[in-house]
Each structure stands twice: as structure tokens, then as C-alpha cells.
Structure P
Amino acid sequence: MASFLGWINAVSAVLMGGIYPIKKKMTSNKELIPLYRIVRKIHPIIGSLMVVIGGYHGYLMLGGNLRLHSGTLVWLMLILMGVVAILGQAVNAFRKKWRPLHRTLGLLMLLLLVAHVIAPYWLMF
């Protein structure tokens, strides 16, 4: 079950990353607007579920021992992305700058996820 949860999160991460290309192509293809609106609504919900599922996946895979591991970095990056999104919408000074940071963190998270899937124990303390 723990492995299944990890794969659910991995697939979700790739799908969540698809919001940016949809938004970019929306300017030339107006048929994508309804899809973008749906994805935009569910994006924060799926992101929150990914944090919960990722934490539970790590708990099960590491036998309940909290330690620094490649998956821990992926999980912390997800949490940081959520914090950036929440603060970006709440703090006026950050309102116009949070999306590029969120995208950059998302790319970093995907790279960490690939490293985690290929060699999960490259980092373990």
C-alpha cells in the first residue's frame, strides 16, 4: 500500500505540473479555458492531499521513523510550495512575485521526485 500511495503522488505531481503549460497555451487555444478553470480549482486541493499522502507514504515506508531521506526533501518541497502559495495570496507585497517562485519550486520538486524514484536512498540520515 505504501508504494501505491507513492505512485499516486508521483502521478499527481506530474499532472499538477501540467497547469502551467495549459495556462500558456490558453492564449492561443481558447478551448483550453474550461479545462484551466477546472484544474485551477482542484490544484490547491490536490496539493494539500499530496502533502498528507506523501507524509503517510513516508511514515509507512520508513517504519514510522522520521529521518532525512530523499522523499523527505520531496515532501518538504511540497510543503514549501503550499506555504508560498498561501503567503502569495495573503501578503500584498508578495502577491505579484509568488507564482514564478512556486513554479521554480515545482520544477525543483519534480527533479527531486525523479531522483527519489530512481535512487530513493541516495540521501539517508
Structure Q
Amino acid sequence: MERSCGQPLGVLRWPTFGLGQLYRSAHSRIGALLAQVNESLRTYYVLATLAEYGVLSQQQVCDRIEMDRSDMVRLIGDLEGRGHVVRTRDPEDRRRYHLILAPGGNAALPPPLRRDPCRRHR
């Protein structure tokens, strides 16, 4: 009996192939849902990180979500322009920026992930 998908058995036997297929499908579906509310997975990653950890430097956010610094600069510019993030200079090191989740960014997150101002952050 001929297989309709046309993918070689040698590839289908590897769990990593199946995981890759699952990742691509989930990434696409979640990205489409976030696009409906003018967000992307990358903006979501930044907002969720700031909601969980509180004030962080731009570099700390990059490190936590494994994003290149040059990509982060553009992304933060967009988030700042939409009122989702506040970027301030570190008074101790003027080369560094601190990022703070703004009320608009908190509202953009799903309710279970929103920052509770009464909750202590790390």
C-alpha cells in the first residue's frame, strides 16, 4: 500500500522529525492567534518575561529568551511605541537600559500571565 504523505520512512522513524513537525504547526497557529491582537511570539516572549521577573536590563531579557541584541533593539522600539514597555537608562551605567512592563503591555498578556502589582518579583 502506498503512503499518501510521501515522506520517507527513514525520516518518519526519527522522533526529532515528529517534534519538528509539531513545533512548526504550533508556532504557526499561536503566531496567527497573536497576530489577531497585533502581537507576535517575540513580543509575547518579552512581555511575559518582564511580567514574571519585573525590571530587567535589555541584555538580561535577551539572555532569558535567547534573542540577538540587534533584534531586541527593534522589538523594544516597537513595544515602547505602543505603550507596552518603558525603557529607561540605568543611572549607574548609562550604556545600559532597564525595561519595565507598562500597563499597556500587561493588558496585552493573557490574564493568567499578567503582572500582579501586589506580587513580589525576583
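The numbers here are math on the coordinates, done by the rules we state, and not lab data. On a predicted model such as this, the values are computed, not experimentally measured, just so you know. Cβ atoms are built from the backbone, for glycine too; each structure is taken alone.
Some notes on this structure:
- Relative contact order in percent (Cα under 8 Å, 6 or more apart) - structure with the largest value, from P, Q: P
- For the set P, Q, ranking by FRET efficiency 1/(1 + (r/R0)^6) of positions 20 and 108 (r between Cβ atoms, R0 = 35 Å, to 0.05) places P highest.
- For helix-only ellipticity at 222 nm (-39500 (n - 2.57) for each DSSP H run of 4 or more, over all residues; to 500) computed as -26000, the structure of P, Q it came from: P
- In this comparison of P, Q, the computed figure 1.01 for Rg/Rh (Cα atoms, Kirkwood Rh) is attributed to P.
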